[in-house]
Structure formats: C-alpha cells, structure tokens
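Only the coordinates and a few stated rules stand behind these numbers; no lab work does. Just so we're clear, the structure is a prediction, and the values are computed from it rather than from any experiment. Cβ atoms are built from the backbone, for glycine too; each structure is taken alone.
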Structure I
Amino acid sequence: MTIEAYKAARELLLAHRGDYATAYRDFRWPEMERFNWALDWFDAELAHGPLANQPALKIVGDGAASLTFAELSQRSNRVANGLRALGVKRGDRMLLMLGNVAPLWEVMLAAMKLGAVVIPATTLLTPVDLADRFERGRARHVVAAAGEAAKFDGFDKSLTRIAVGDAPAGWYAYAGLLDHPAEFTPDGPTNADDPMLLYFTSGTTAKPKLVLHSHRSYPVGHLTTIFVLGLRPGDVHLNISSPGWAKHAWSCFFAPWIAGATIFIANQPRFNARYLLDAVVANQVTTLCAPPTVWRMLIQEDLKSCRTSLREVLAAGEPLNPEVIEQVEKAWGLTIRDFYGQTETTTQVGNPPGQPIKPGSMGRPLPGYTIRLLDADDKDAEEGEICIDLTRRPAALMQGYQQDDGSIAPLTGDVYRTGDVASRDAEGYLTYVGRADDVFKASDYRISPFELESVLIEHPAVAEAAVVPAPDAMRLAVPKAYITLTASGKPDRATALSIFQHLRGRLAPFKRIRRLEFAELPKTISGKIRRVELRRDEEKRAAENQRGAGEFREEDFPELTK
C-alpha cells in the first residue's frame, strides 16, 4: 500500500539519521499512484495515532494558539467542508495570504483534502503583485487577513473572498467555516501527480517563475528534509521563515509533521533577537533553523547566557559565512549545519547530523538525489553548475514551470539545472560558489562573490555584504562590495580603510576588493539579495563615468601601499 511504502522510507531515514552512507545507499523514493498526505498521513497516522494529543502547532505572541494533531485534523475537516460549501472544488486555484496564524495551517490541510491547489503568498505583496498572481496563477478563491482586504479591491467580482478576522462587505468570515461538520469525506481519490502547490519564485534576477508541485513532490520529497534537519518525533521545531515562500512549507509544515514534531512559531511585530532567544529557551525548542540574516543578528546577543534545549541548529536560504558558525559554536557548543535546495525541489544537498562538517561546505548530496557538476561544455567537472541527474529523477522535483498560456513545461533532457555553481572535493563535499550569473571574471581570474563576502563579514563593522563586478578599463572588472554596517559601524573613511586593511591580510591580490560602498542592500521580498540590481547600477555608473555616493576605492588610500 502507498502509505506503507511512505512509512517505510520515513523509518529508514529516522533509523539512520547519523549514518549518511547507509541512508544514501539504501533510501528509495516510495512509488505511489494515489496519495493525499493530509488524509493518508496527517489524519490517519498522526491525528488518530499515538501522537494524537501531542501539540502539533504552538504559536506565541500575536495570534497565540496551541493545537494538537487531533484538534488540527478536526478543524481542517470543518474548514474543508466550509470551503466546499462556498464552491471550492478539486483542481481550483486558491491564493492563501496569511501570516503565521493557525488558520494558515488549517487551510493548507483543508485544501489538500479537497484537492484544491494553493498559491502561497506573502502579506508583503502589493496589489500589483497580487494582480500578477491572479492573472498568471488563475486563482478563483482567496483566503486573507481582513486587514489585507483592500488590496483585492477591483479584482474579478466572481472571486471567492474569505477573510480571517472581521470580514468586510463582500467577504465571507473565516470563522463561519468552522461551523461545518468535523467529519470530512473526500469526493474521490487523489492521484499522487495531481497538482497541489503553485509557487511564485522570489525573482532575484527576473520576473518570478511559476513552480508547480504535486501531491507527491512535496509531501514525499520532504523526507530528505527531516533527514537533514535531524528531526525526531516529539521535537519542538522553530523555523524562521515568512509564509508565502517554499522554505515555510519545508520547515513549518511538511518536515516537522512528517517527523511527528511540534511546529513552534514566535510571532513579533518587528524582529527582535533577544525576544526570539527568550522564546527558544522558555518553550524548550530542540531544533532551530534560520536564514543567515537572522543568525547575524543573533550573534550580536549574549548567546552564552541562553541556556537552551537546542540539539540541532541550521541555516538555509543563502550560504552561511564561517565567521557566524564559529561564534555560535563557541557560545553553545553546537555547529550550525548548512543545507541547500530550491523552490523547484526539496533539500538536495546538506550536512545531516553526526557527519563531519567542513567549514564553508554545504554538504553532500542527500538520499534520493544524484548531483552532477557540469562545466560550460556540459562536461562533468569538479566545479560547475549544480545539476540533478534525471535518469534517477527524485520524487521531490517539481512537475515543471507553468507557462503564460497555463500549460506546464515538462522537464526534459538528462539533467535539471539549478543555476547555482559549486565545487566538489575528493570526499564529495560541495561548496557553494554562487549563482551562475553572479560569478564573474576580473583580470581573467574567476571570482566567487560568496567567497569574498564571507571574508568581509569577518570584519566587526560589517553586518552584510554583496560583491559584484564594477567595470574597469584595465582589468575588465574589479570586485566591488556593497556593505551594510552593524549598529556600531560608521560609514566613513576610517571604517573603509579598516575594511580594506582587513581584506589585504586575507585575500590573494587577484581576489582583492578594490572598491566598496556603504548602502542598504536591495532584496527580494523573501529576503534574498538582488545582486543583479547592483550590477546594473555599476554598469550605468561606468557608462556615465560616475562613482557611487559614499564609494571608496583603494587608490583613495595611499597608506595602503606603505
């Protein structure tokens, strides 16, 4: 049976959580023809199993809530019946735009039970962004916070509008959905390859793509995520991620509940590192995953004074710099483990628990993934674009990109190309180099922005940095750093000189950053740095023979040559 194969694959990874070689050798993606994770796993195994009365979701701060697996099963049944009564049916597209409140999880489960396709959306989206999602995503229903309702003014009147909170005119009240029966009967079986999620990528370089996932690709695909996170039944897992992005589904929905862990959320109106640390301690969080930006804020606090229950600490979203890892290790005796994946997949590469960790490496290919590095001539190489071998296609890979006409472009060829570049050492560990379009040449040397950024943030005044090529008549291009300073850093000549001196002692001459500018880094609404925007600014300035406001260059400092 389908669920038995799923359970067996899960048990294998849990049993070998510290044994990478065995897990990688023996794991096989479970084959399935029909599968509905919300019904076949969450309801049948969690809500009606030994963990039924254990907390599935705990939220502190705004929207505080605590729900067991059994309670969430019943509430999502009520919501599913309520949505069905409003006309939501199998295959319909539903935009879900909520913060970290309990209805977010209830709707996700309910939509899955109905066979509706969810389009996750961050509350940061503007009406223009939403119009694009409705046009290209073909959404027919929306669930949003009442305070966001005005963003949908002027949209198609046939759109089913459901508001969490005080519903304005023309909107249904979410609370009314919970008045429906707690028993749910599906209208038929769910095929494993039926569509389930439609994600808009974060768009670091271009207009967001539409990524379609199935009832197999994410619910089954995130078996690798429980393995790399090191989750166990009964864990309390905190992942810092905003709803609307794939990483939220990874670590705030599928992976913890595949493992049988509690999802913990610490809401706050504005991020405060001290508040987060206090919540981790008070709620006995055992596993913590956060993006590099959050870790850089956390290390500015007194970590040694925090007596946590943490067993695993992880980072994802962008590569984490070694300096941050070192500071956390000194304070807590725990090593932040890095891993890598994309919206189009689940976790492809990582450092599972119990494995030797190499500084700067994002780990090795995870069970179920065969990773190749291809050079510019499509030849296997020790440095090249990260590609997934499709001759052994992982269950976790998307169905394809949705095109403007609504069709799905299937994946073809022997590999799926990630667009990211990495190098591989003799033991199979991969080290991130950069986006294929971020790596550049200076004086005919290949430059990895990430490598230089890692050195930059070792300087005490540097909070974040982005390195891009600045056009140069002699060298073709020179590395330039855009820098966001820490609270104590001053954007002046003395700081610039200190940073240049810091770099001189740590970088070979051909890698040396020749220019720097203090500025806020442009980011996508998911928090990723838009280096493409910085590159365009540099090209424009070069064409106009201008330098940036607040820009410093090596030649401005004769004392560097002394």
Structure II
Amino acid sequence: MIGVVAATASGRTAATALSAAWPGEIQVFTGEKASDDLREAWRICESVVSFLAVGATVRVLAPLLGHKTTDPAVVCVDEGMQFAVALLGGHHGANELATRVSGVLGCAPVVTTASDAVGRTPLDTLGADLGFTVENPWLLAQVGAAVLSGVPYEVHDHGSWPLPAMPDNPRPDGSGPEVLIRIDDRIATPAYSPELIYRPPSLIVGVGSARGVSAREVGELIDTALEGLSPLSVRCVATVDLKADEEGILQAAAERGWEVVTYPAQVLATVEVPNPSEIVRAEVGTPSVAEAAALHAARSQGRGGDLVVQKRKSANATVAVARLSPKGRLAIIGLGPGARDLLTPRAVHSLQRASVVVGLDQYVDQIRDLLRPGTRVIESGLGQEEERARSAVREAERGHAVALIGSGDAGVYAMASPALEFASETIDVDGVPGITAAVAASNLLGAPLGHDHAYISLSDLHTPWEVIERRVRAVAEGDFTVCFYNPRSKARDWQLSAALAILAGHRPSDTPVGFVRNATRPDQAMTLTTLGEADPAWVNQVDMFTVVLVGSSRSHTIAGRFVTPRGYQWSSS
C-alpha cells in the first residue's frame, strides 16, 4: 500500500489523481496534523508519497529511520507539482515510485542515487530478483564508490547467472583488478580486499530419513554436508512426498529458514543417481531419496543440475547436495509505435535489466541511450528476423539476460512468434507488451476499432496470396473492421488495391478508410477518406510504414473522426 500524505488543497487534489490512476494501491491521509499522518503512513504502508516540503518530511521521519532495506520508500512532491523527489530508499522503491508519480502528475522525477545518475547497475539490488543474498553488506558503500570512481574491478560469476550489464573498469596495462565482486556458493578465503560476496540460491539439499528422525540429527547431517558451501545459497530442502509430514525434516529446515519441497516416489525413481539402494526402493518406491530429490529439484528449477555432495548417512537420515545451473532470461520487448513517451516503463526496466540486446538496427538506434554501460548489442538489418530470434534464444541459453526488441507489440507481426518457436524450457521468457501501430493509428483517426475487428498482413512473402485473399473475403463477409499491416512495398504494389476492392463489394461506398504512416513519429501522416473516394494516387504512396484501417458497414465519420459504434443500446435512464 502507498500512503499519501497531503496538507493543502493542491496536495489533496494530487492525492485524488493518484488514487484514480492506481485504484486499490493508495491510502490517503488528510488528518488535522500532517506530521501525525506522516508517522502513521510510515508505520503501516510499504511506501509514502509526501506532499510536504523535503525539510519538513525529514524532520518528522528522522527519529523513525531504521535501515534502508526495511524502511518504507519515501517520495516528496512540492506544492507546485514540479518535482517528485526520491527521498528515502532510492534503490528500494523510491526511484521507481518517483517516476510513477511523475507520470501521473506531470512533474519531473528527481533521483540522486549515484548509480542511477550515471546509468550503472546498483550494487545493493544486484541479483535481488534472482534471490541473491549479500554476505558482507557493510562493503556495499565502499565497493559501490570504488566502481563509480573508475577503480578497476571484475565480476566473478561462478554460476553463470543472468546478470544485468556489469562493465569492468580494466587497467590500461591489463593487470588485475583492485576490487572483486564474487557471485559464488562456495566458501573461500577472499583473494582481494575489498571483495563483495553475493550468495546465489544455487544449492538444493536433498534429505531422506527414517520415521521419527530428530530435527537435531537431520540438521547436524545437513551442516556437515554443507562444509565448504554457504548456507545462504541453499534454495530449498527436497525430499519424497511420503516425508511431507516428517517433523524432523520440517523443523530442521524451518530452523535454517529453508522451504521444503516434495516429489512423488515414481518421479524420483526416474532420476539416475550414483548411489542407489534397493532397500530404499523396497521401502519408499524409489532407489534414492536424498540424491534423486536434490537432482530433480535442481533440474526442474534450473536448466540443469549436478551433485556437489553425494549421499551422506547418519543412523536415521541421508543428505545430498545438488547445484543447479540457472536459467537464462529472454525478455521479448515491444518498443511501441516510435514515440518515446509511448515506450512503457516496463519495457525501459527490461532493457536496463538486460546484458545483451538483440534487434533490428533501426530499432536499436531508438533505445540505445537507455541501455546501461556494458550492454552488448547484436544488431542486424531487414530480412534477418529468424537469425535475430535464434541469436536471442542462443544467448539466453548460455545463461545471459537478453532483450529481443521489435516495434509495436512483440507478439503482433513481430519477434515473439519466431523466438518462441526456438525457445526451450531451459530459459525463462518474459513478454513485455507494447503499443501496436494499429492501436496508435486507431487513436489518431478516432475509434475505428470500437467493435469487432481483424488484423491482416498483406505481405505474400511467406503467405500465399490465395490464403490472404480468402481471409480478406472472410472479413468482408463477416463485416469486421479490418487493419491491414504490410499493405504495400516496391515489390508488392497491387495487393492493397485488390483487398480494398474485395471490401468495397461487401460494404457501403461511404465506409471510412484511414491511412496512417509512421504513427506517433515526427514525420507522421494520416488521411481519412472512404472506400468510394480513396484516391488511387494516395494509395500508391502507401508503404511498409503505413497501416490501413477500413471500417465495417456500421462505421462512420463524425466531426472528421472515424468511429465504429460499440453496438450497445445506450439508455438515458
């Protein structure tokens, strides 16, 4: 919940705007004393927007400050609604909240955290979305300052995790770093000073036991098995489902803050292990519990896994440890129709989360300024869509955090389909929606997509014209509004006229037709006409950057705007 504290009429008006924009997220505090409201919002809310001066907010909250990782994020907005200042918890929600507030109120976000100011990945949140734990957080400020100051450093990632872009600061002479950032589940003597250590959730502890085993016995066996490995890297404890209620296992895991996951014996029986036991098979239906459960959990939660500690036994328990290979990440991002303010915040975040960006060269140029330093770019020209899709998937399969970009929405005549045809279960895929050219054009023309509609590509490079023509006739007979993508090129100069002629045979001559080229871009051009009056000369100027919208028989023009009625019977009562 976001607590909003307002003391003036201007603040209350802005609070109302935030409530309308984010229904269900906002709790507004408008009591008699703003200082009391601010303290209460701090106490019960995850973040706070204060429509008070920065100084006043600081004086009220200063005695309440604990730690930035647990305190609410705080944003201050001035009386004139010019600035949204990320005051407290910049990397823990305030920077993002300041940007969101600015998007609603039209003010400018003020972000002063050093890494964000220079576009670097902040170290205090590095790997937070992957489950990393910082073993020595007291070094964050020192190492972060060194990195920002250009001190030579390196990132040693033992597990090939899908990290955001992390450029090294190499020495001109090629000698080693002064600072090390290590991502590792192994305990070792630091080789550098300082050495910032992140513990990734890479280890699965498999446990089997006799009935009635004590938590102490299980816990001591686990601790022995983890010698040389960090308990901070334990992802979970895995066992057979017959042990789902085994108190000794549950308690030992709970004491260490670990989740317990269980699997059916018939599933574990399919896992090949180095130390099977026919006695165990006879008792529980699988020749292995500890090793099989650890391996199966690692392989089902990652892109693979191997035993790092084979089965160890005590009188009543067995333990094994597996290390998973983390899945790479592929974000398939729609950049929208071209205007920067129609690029979604989620798309910007995903671009900045990536270490590799793959895309058409002209689309990469659109967003190059948003990429973090050190981002590797793989770009190519028109006609190489399949290779871009393969390259993006290949990079993700290697464990990288990859962004595959395209215009509009990635799932509409864009890169999502070819990429997903190549993607296996060994990578995580995140589809990031974008505003399509059709939606952008529709809003420029009026409301042509107000009722049932269809999209058809007129390109016959991969789809025979006979198939396209059959689809156009089906749309015409079904009386759908239609949006034509890829309507015309130098090599395909007759398909659009043929499609319009088919539609003209099924709907009135005054049916609206809209042509929009480069929607929302600086050279945007649009024409609104009708089926009967479509100028052949204008049609001949249509190209691959144009979308064409043709109304249904019920579409009409009102005050120069293309409207397709929603079809409801509106009531005045």
(request) Of the structures I, II, report the one carrying the highest value of FRET efficiency 1/(1 + (r/R0)^6) of positions 25 and 361 (r between Cβ atoms, R0 = 25 Å, to 0.05). (result) I
(request) Rank structures I, II by distance in nm of label points 7 Å out along Cα→Cβ at positions 169 and 465 and report only the one at the top, that is, the highest. (result) II
(request) Compare distance in nm of label points 7 Å out along Cα→Cβ at positions 369 and 385 across structures I, II and report the one with the greatest value. (result) II
(message) Suppose distance in nm of label points 7 Å out along Cα→Cβ at positions 185 and 297 works out to 4.9; of I, II, which structure was it derived from?
(response) I
(request) Name the one structure among I, II that semi-axes √(5λ) of the Cα gyration tensor in Å of 40, 26, 24 was derived from. (result) I
(request) Out of I, II, choose the structure whose coordinates give distance in nm of label points 7 Å out along Cα→Cβ at positions 249 and 529 equal to 7.3 when calculated. (result) II
(message) So if we calculate distance in nm of label points 7 Å out along Cα→Cβ at positions 481 and 505 for every structure here (I, II), which label has the highest result?
(response) II
(message) For FRET efficiency 1/(1 + (r/R0)^6) of positions 89 and 337 (r between Cβ atoms, R0 = 35 Å, to 0.05), which structure out of I, II has the highest calculated value?
(response) II
